[in-house]
Structure P
């Protein structure tokens with residue numbers, strides 16, 4: 001069981017004891033702190049709330065909404081929604097903030113509160129630290145009976161979000177409709193079931209929906225990784241579909257399956273979208289430092305400049321604004337398109353992928369074959385109290401001083417044009433994450449093993 005309070009919100013497992021798990025007491029304390037901060041930060045006592053379909057969602061939403069009312073905040077309740085839809089709704093509603101009730105790709109026993117600002121973007125590190133201080137201080141003034149907040153339920157925001165996407169200038173709505181794609185969707189028993197089919201159907205697609213009851217009883221591990229998408233892959237081949245689409249429970253990550261049942265690779269979702277965007281709008285791109293080099297290759301091919309950011313959506317967005325990127329995101333299938341909003345959005349990603357296929361005129365697997373082929377190996381080392389991560393990273397920096405190094409987020413060692421290793425201490429687990437990439441899986445795995453040996457040698461000494 002676990003409870004993690006961070007600058008972007010609070011997450012944990014449902015049940016257990018307060019302070020150790022995500023209990024009603026913890027939910028109320030954190031919601032009150034955020035609501036109180038919103039009032040004093042923006043002066044706008046209005047917050048948009050939406051949730052994914054996980055089992056505890058309705059219970060958590062009730063606690064969140066009534067706590068906000070108790071602080072004197074009016075609530076716009078989207079109920080079952082998606083993370084990007086809530087982000088889209090916040091500025092549309094001219095609200096002071098938003099709370100998204102979702103634990104993303106975590107299993108069903110988890111839930112979380114994710115905090116976004118008045119722009120519908122995840123709050124900054126500074127803002128998050130202020131909220132955390134309010135939680136620990138517990139110095140919250142609640143509203144009197146005449147100032148209790150009101151609740152307005154709005155169930156049309158998914159359609160508003162879809163309308164917005166269909167109206168984006170680079171979405172080839174007519175072309176996609178004429179193509180009449182046959183698509184299989186794995187909605188993993190969450191809000192992808194109520195958002196992806198209407199988007200695809202309004203784009204003229206024939207849709208087959210798997211795991212389409214938004215019950216929160218996930219039919220498989222909800223992270224859209226290849227080992228969890230075997231049913232989707234099999235169904236795409238059986239139905240002779242053009243592609244398969246998988247999302248996580250809150251619909252901000254997009255993974256694709258090719259017409260032959262092979263994985264497109266979630267690292268390549270952003271690469272494909274960037275390729276399409278850059279064909280029509282020249283500019284810069286951003287991804288986090290643990291994402292594939294293929295984005296850099298594609299960006300430079302189109303005459304743009306690639307920039308790496310620290311891991312975390314807020315860091316990617318900050319860098320995107322800094323370099324005026326036309327597209328960005330994360331290698332976990334997270335597409336961030338500034339022309340829509342600064343947040344990962346699987347719905348926007350889908351519209352661009354389909355537009356790209358219309359423009360390309362060939363299959364998804366053929367499209368994948370046109371991109372540089374890289375393989376990422378994802379590993380970790382468990383930390384114990386006596387391990388000094390800063391010392392380890394400093395020593396590795398000395399050892400590999402003859403290589404190109406990036407210390408923005410941990411240590412990234414760029415060995416040459418096709419090989420890199422990224423080490424960083426996890427913000428959520430007592431581990432060092434080790435990501436490595438090369439032109440083959442074997443080499444990527446070997447790079448990871450080599451750096452593990454280096455670390456173990458340092459630990460022994």
Structure Q
């Protein structure tokens with residue numbers, strides 16, 4: 001079964017059986033529920049909903065199904081077409097819309113797609129709203145419009161330009177410093193909309209750009225998750241072109257990773273660390289990430305006299321805690337930058353502008369900048385879920401085993417050791433348990449993961465008896 005319904009949307013693989021995969025029937029049902037829920041929530045006869053998508057192969061088909069379903073409900077649809085997640089998030093409040101739908105499966109391979117849902121602020125809907133929506137889907141509780149009350153579709157144009165103009169106007173973005181640095185970059189757009197938006201931003205900042213995989217065909221040239229093992233071509237091109245750095249994003253442009261001038265990864269965890277270092281050098285305050293993010297962010301926050309807060313995994317949870325703490329910057333360790341002075345959503349384009357401002361001001365190479373931060377190494381593993389696994393029992397047993405250490409149980413179980421940590425949690429997007437570890441070396445992180453995985457296997461054997 002590859003259909004996952006959650007409080008933030010629906011995700012699955014294209015084709016297959018209704019209810020088991022992301023079929024046209026499931027797409028229509030989910031779009032119907034969201035449109036009907038928006039109408040009830042706003043008490044408007046003709047609410048407005050912004051719809052945009054990444055470039056994956058199923059995108060056009062899914063978007064037509066979603067938009068025409070909303071038209072059938074009497075909704076005014078604002079069509080962004082090929083877009084990015086942060087662009088849709090900005091368009092919702094700018095267009096005074098009542099909600100938004102982003103059609104993207106983020107870093108998942110090409111057979112996946114998803115509907116991600118936004119409120120009127122352009123932020124992901126809350127857990128309570130998501131729960132209500134899931135109940136509406138179960139009940140098939142939607143009423144379609146009569147012929148004279150059908151909705152309409154309007155095309156929104158030039159939104160990449162509007163997004164970029166917005167970024168250039170941010171107080172902490174120093175476009176002049178970036179232009180004077182005469183940076184040369186290689187961009188891997190993974191054949192999605194980042195291949196259009198990222199070069200546009202860089203060119204507006206005066207950066208010389210070499211493009212690879214920037215045609216938004218949806219035929220991903222490699223695994224679209226921006227990890228080292230998928231980016232060997234970008235790394236080689238950075239060295240060959242004698243570029244100052246390489247940049248890559250995921251298909252919907254909310255995750256950001258850099259490659260150093262020597263072809264080595266800057267580290268996706270350190271994208272947020274560097275941006276936070278820059279912002280905290282200008283203003284004091286709280287920094288927020290999720291529990292699975294690097295300890296380096298906490299160290300940098302403390303170095304600047306700031307405070308670090310950890311939220312449950314999930315953008316909506318990070319945003320909620322950022323608002324509660326009035327955080328000056330936050331995000332997720334997967335390269336997701338959330339900068340409140342722009343908007344409360346992960347935005348790789350904003351991240352690029354902040355990062356390059358910092359790099360230009362420091363007047364050092366990107367590899368030298370990386371060496372200024374605490375050195376931690378993370379290992380990310382997973383355990384495939386089967387119906388017989390008692391997840392709650394497993395997590396409780398781990399928690400009880402480490403009662404002498406600092407244990408956080410707001411999202412799975414995270415155990416902070418003196419020189420390392422590990423985090424076990426059920427994924428929101430895949431049928432797996434994620435096993436994250438971090439230590440002072442990759443070998444130590446891998447060794448810790450092996451120990452934890454062995455303990456998990458032993459606990460599961462006991463739980464089966």
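Just so you know, all these numbers are worked out from the coordinates, no wet-lab data involved. This structure is a prediction, so every number in the text was calculated from the model and none was measured. Cβ atoms are built from the backbone, for glycine too; each structure is taken alone.
For structures P, Q, which has the highest computed value of distance in nm of label points 7 Å out along Cα→Cβ at positions 43 and 147?
On the way: P: 1.6; Q: 3.2.
Answer by largest value of distance in nm of label points 7 Å out along Cα→Cβ at positions 43 and 147: Q.
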With distance in nm of label points 7 Å out along Cα→Cβ at positions 259 and 411 coming out at 4.7, pick the structure among P, Q it was computed from.
P
